[in-house]
Structures are given as structure tokens and as C-alpha cells.
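For reference, the structures are reproduced in the following blocks.
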Structure I
Amino acid sequence: MCVCGQIALLRNARRTNAAALKLSDVVTFHSYDSLLLLEKRVAHRRETGRPLLCTEWMRRGFDSQFGTHQAYFRQEKVACLHWGLVNGKTQTHFPWGSSVDAPEPNLWFHDLLRTSGVPYDAEEVDLIKKTIHAHLNPPLPQTINR
């Protein structure tokens, strides 16, 4: 398995990334980008013919959100998981680089639930539930009356 693009600081990053892609059974990647950039990343990685898994995504305020990306992942059959579920020790509701004494942001960066279990954004959680329900309960095929 390879997390593509995460080794860009190496001297021979292009060759290393190409070799990692070629040798991977499953290609994993991160994308905190807009839907347009995500589509480009997926298209490039799909060339490997391997299953794709986006291991980190969803960064509110930067065009990486459930409302756009979740449907795309489902449509393209790209497995995904986002960073952050419950606001806790890692404090990932704060944007990267926030100071320790920063006030709670109006727009959370990651995380879905408050420590009480109450959703940060109930509409997001409803969308996730609907997507899961649709996946577990696909519509019945239409029958032809003869």
C-alpha cells in the first residue's frame, strides 16, 4: 500500500512515487482539496488499475466537504475515510497552525461530533446517514409488467 504524494520531500520523489504506485496492491492518498482537484487526483491514480482509498479528506472552509465529496467518492467507487470523528484530545476542529489559546472556531476544520455526541452540523450527519442507508438498502429493481 502506498500513500501517494506524501514523500514529495525526498530527493527522488517522482521516481519513488512512481515505483510505489507500481508496486502497490491498493493505492491510498490524501486530498483536502476542492472537488475539481480531487477528480484530477483520482483520475491520475485510477491509471494504476488498483483499488483506491482516500485516507484523509474533509477540510471545511477549503471546499472539501461532505456535501460535494461524499457523493463523488460513492459514484467513483473510491473508498474513503475522513480525519476526525469526535472533538477530543487532538483538537482537529481547529485549523492547522492554530495557537493553543485560540477561541473555538465558528467553522470547524474537521470532526463531526461534539464530546457530548451532538453533531457539529446536523445536516452533514443526516447526509452521511442517508448515504449509508442507501448503500445498505439499495432500491429494488423495477419489474416489467407483461
Structure II
Amino acid sequence: MQKNGGLITKEDLAAYKAVERTPISGDYRGYQVYSMPPPSSGGIHIVQILNILENFDMKKYGFGSADAMQIMAEAEKYAYADRSEYLGDPDFVKVPWQALTNKAYAKSIAEQIDINKAKPSSEIRPGKLAPYEIIKLPITQWWIKMVTRWR
């Protein structure tokens, strides 16, 4: 690599430690889908798009039909808008994967898709994730004592 101007050394490669991460998973029409987690954006992206498509009767439109392609293209545009805003390396940023792969969130996107008219990508903004995020609230000993006393 150095012979060709690369910056990575053999020592760098020898010192590298792989990071194990839990795969992203989702359910699409009864099939369990597993894919790569962040920092790859592909897994979240695939599950999000499939969740959006699940809101349409794709069989009705027929494989490869203009209507099916329209729905797929629109679903992908919305997912790409979210990807540009929310995805990154979880070692450095919070990645809201639970919201992005939430079926209710996907339904809210599907409701914006017009099968008869393409929406320009410039008009599609990242979605509002707050209603779909999973919030973990810590329960402290203090709170448990307060509730116990109150009862």
C-alpha cells in the first residue's frame, strides 16, 4: 500500500480489532429480514424501504410495472432523505434506528406517496422521528422509594 502512496501500514492492519454489532432486523410480509447495522446505512435503509412498501399492495400493480416502480422510487427517496440526516457511525453519533425502522413511521411516509405523481427529491425532507423513537427512562432507587411510599 505504501508503495502506491497509501497511508495504512501492516502494523495498522495487525492492530485492527473487529467490532461486533447486532444486526438490524425487520419483518416484511411475514419474512424476517436481517442486515448490516450502522455504521453501514444499508441495513436500516433496506428495512425502512420494505416497511414503506408493505403499505401498498405491490402484487396488484405487477412486477416491474410503472406503478410499482413509482412506489419504489418514492419510498427510496424518502429513505435517502432520512439517511442523509440521521445515519452515521454510532461510535460518534446517535443513530435513531428504532424510529427509522418503525412500521408506524413507514406508514406515515407511505401516506405521502402519490402513485400518480413523482415528488421532486428537492421537496423531500427528513422525517420527524420524535413520535416513533423509543425512549428508555432510567428508574432510580429514589423513584422506586417515592412510589412505594405513595402507595
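One of I, II was used to compute relative contact order in percent (Cα under 8 Å, 6 or more apart), and the result was 16. Which label is that? All intermediate terms of the calculation are to be shown ahead of the outcome.
On the way: I: 16; II: 20.
So the calculation was done on I.
Going by FRET efficiency 1/(1 + (r/R0)^6) of positions 40 and 104 (r between Cβ atoms, R0 = 35 Å, to 0.05), which of structures I, II comes out largest?
Working: I: 0.55; II: 0.90.
Once FRET efficiency 1/(1 + (r/R0)^6) of positions 40 and 104 (r between Cβ atoms, R0 = 35 Å, to 0.05) is tallied for I, II, the winner is II.
Using Rg/Rh (Cα atoms, Kirkwood Rh), for residues 32-95 alone for the comparison, can you identify which of I, II gives the largest number? Walk me through the numbers on the way to the answer.
Working: I: 1.00; II: 1.06.
Greatest value across I, II: structure II.
Given a computed value of -12500 for helix-only ellipticity at 222 nm (-39500 (n - 2.57) for each DSSP H run of 4 or more, over all residues; to 500), which structure among I, II does it belong to?
Of the options listed, only II reproduces it.
One of I, II was used to calculate distance in nm of label points 7 Å out along Cα→Cβ at positions 24 and 64, giving 2.9; which?
Working: I: 1.5; II: 2.9.
Here the read-out was taken from II.
Looking just at volume of the Cα convex hull per residue in Å³, which of the labels I, II belongs to the structure with the highest value?
Comparing I, II, the top value of volume of the Cα convex hull per residue in Å³ belongs to II.
Read the figures in this text as sums done on the coordinates, not as results from a lab. The structure presented is a predicted model; accordingly, all values stated were derived computationally and were not measured. Cβ atoms are built from the backbone, for glycine too; each structure is taken alone.
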